[in-house]
Structure 1
Amino acid sequence: MASMPVRFIEIGKICKPHGLKGDVKVYPSSPDLSLLREIPCVYLSGPEGTRREVVISRVKPLGKFALLHLEGVDTIEDAEALAGKGLELPEDAFPELAEGEYYQFQILGMDVHAESGDWLGVVEEIIETGSNDVYEVKGRDGKTFLMPAIRHVIRKIDLDERKIIIHVMEGLLDVH
């Protein structure tokens, strides 16, 4: 049986150097920097899908950005060479979440079905509202609807089948 290729997930993008000693300014994929603090290393994306592992030695918040110091990146020139590169992690390196919690990359691209079994569309985008996320779902005809990620609507998320079962409330399927 052939093994599945490792899927890498982008967790941030290096914007530019910060200072003279190799720090880089990173735009993280999530405003929560705890993941960057928990993991010992990341992979820098390169041309044609190549990756290079680097160790994170320091993480500091800077507004909606993060300042990272990566081992072996000790000068502004070293940091300049990394501008525009993505920071990635293999999917299996993400810390396990509590029951009922999911990473955004797990939800994006999932099929959405009504409790009746009817296919409604695919999660195209996740909008963070503060109180709960809202999933933008694109249907068969290319039209979209917005679905609140709340218990009353979402009945089941099946990561293995890549499927979300929802309760269709009145007005939910009004398309945009």
Structure 2
Amino acid sequence: MDRVYYFAYGSNLHPPRLAARVPSSRFHGLARLRGHKLYFHKRGGDGSGKCNVHFTGRSTDIVHGAVFAMHRAEVRLLDRVEGVGHGYWRVARPLSVGGRLTRVFYYVAQPDFIEARLAPFDWYHALVLSGARGHRFPAQYLREIATIATVGDHDRHRDRHHRRLLGKRPAGGFSTLRKT
């Protein structure tokens, strides 16, 4: 299989969400992106705030993420749902995953789609927080995510769909995810 590695830091941290988008995705390990900070300031197609890894250049700023292996052919699927060219850019760089340097890709918000006043929908925020908790990110990082203000989603169908995803957990929990 021709595999690539994706650094998830937002709602795709929740494995059932990512699996619904990219069926071949398999947990590979955890990684940290230094010199960046997690914000919910990227304007999504639904008008709510989505996650972004914002470059700060400060070594003390760290975004925690989970790296997933996937079939190279499925990257286009993920690009489409993430909005590459229409809100995000896909970037690649090496990160340390389990002590080994691994070339990963991730998404960064395009400047025209950043709005500091945005808030995420509560279900989106819950997916991010559930994923971060499930991967056992540091307590301070979890507290920072938990303090983000949210808004309710007026689209009841979309809200129900995502809350169903929240109810799904990997068999045996996040700690038993099969590594590639």
Structure 3
Amino acid sequence: MLTIHIPALESYDEIEQRFINVEEVTIELEHSLVSLSKWESTWEKPFLGPDVKSTEETIDYIKAMTLTQNIPPEVYLRLTGDNFTQINNYIDAKMSATWFSDPASQAKAPKRREIITAEIIYYWMISLKIPLEWENRHLNRLFTLIKVCNQKNAPEKKMNKRDMIAQRNMLNAQRKAAHNTQG
């Protein structure tokens, strides 16, 4: 969870011809599957896709991430550059100590990137039997858990031809010795 402090603001109302003081606001945000799903249901496109988000789309995602109740919409217009930096760093944070080694062969091969939507992530969760309570956790932690489950559930790699021949030769030698034969 991320806590953002939006600073107080003093402005002048030209119409009323008076100064207006707006208090500091603190909001709590969570980058989760729930927030992703809310945003995608509004915009009807993948949030995690390669397209750059407009300012309106970005602010709407921050609204979807907001856990704090009853935040007036104009508060989001007061977000500072530092606030956006904090939010982007939080969204991009790994949120896990788990790491994965990618063999050099996988790195060289061209990959076709699947478009990931909330429904795809829910499918992964269901197929991997990940409890739905994880939809409220940081999205990158959920992705790490999904990747761990996939690696742990992957079938064992087949033996290469050289190892297979060596194993057969060893078994044949053991059988010859056990039965005291020449072949």
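Read the figures in this text as sums done on the coordinates, not as results from a lab. Here the structure is a predicted model, which is why all the values come from computation and not from measurement.
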Response to the item:
Candidates 1, 2, 3; helix-only ellipticity at 222 nm (-39500 (n - 2.57) for each DSSP H run of 4 or more, over all residues; to 500) computed = -7500; producing structure is 2
Response to the item:
When relative contact order in percent (Cα under 8 Å, 6 or more apart) is calculated for structures 1, 2, 3, the one with the largest value is 2
Discussion item. To test your reading of the models, identify which of 1, 2, 3 gives 116 for volume of the Cα convex hull per residue in Å³ when calculated.
Written reply: 2
